[in-house]
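Below are structures written as structure tokens.
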Structure I
Amino acid sequence: MKEYDYKNTMLLGKEANKENILNNYSKFINKTCDNDSLLFYYAGHGETYMGIQGNEGFLVPYDGTQEN
């Protein structure tokens, strides 16, 4: 990844909470320019529910609960 000047951020354990995930995602989105690529890789828990338009997927952060 260094060859292509990719930047990455790894959030582990308590760092992988909703606020940190959203803040880091926004930080990367705001730095992108035309023709940039953004890869978001999430290795963690998730949930899928049947929504009005089909399946809807959700990431479950470290501090996630059924209510949020």
Structure II
Amino acid sequence: MNREFIELSFFRSCWNTFGLGEDELRDLELRQLMNPDAGDMIPDCGGARKIRISMPGQGPLQLAAAKLSGR
């Protein structure tokens, strides 16, 4: 099964603002591939889940991810 990651320009802008790079993004994508149902379900958001990643010296960063069917 193939998976495609779609990121909004707002996501990339925020990602860069937090000083995160391509290596961290690939780690996040790999984590999602290995466990697509990870994270707390966000109510009334069509299956989107809240994902937390650690930010050294800054505490956790919360992201939302959705698994789209039929893609």
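Here, each number is a calculation from the coordinates, and none is a lab measurement. Values in this document were obtained by computation on a predicted structure and should not be read as measured data. Cβ atoms are built from the backbone, for glycine too; each structure is taken alone.
Here are a few things to note about the model shown:
- Looking at relative contact order in percent (Cα under 8 Å, 6 or more apart) over structures I, II, structure I comes out largest.
- Value 2.1, calculated as distance in nm of label points 7 Å out along Cα→Cβ at positions 31 and 47, assigned to which of I, II: II
- In this comparison of I, II, the computed figure 20, 15, 12 for semi-axes √(5λ) of the Cα gyration tensor in Å is attributed to II.
- Read-out helix-only ellipticity at 222 nm (-39500 (n - 2.57) for each DSSP H run of 4 or more, over all residues; to 500), computed value -9500, structure in I, II: II
- Structure responsible for 1.5, with distance in nm of label points 7 Å out along Cα→Cβ at positions 39 and 55 calculated and labels I, II on offer: II
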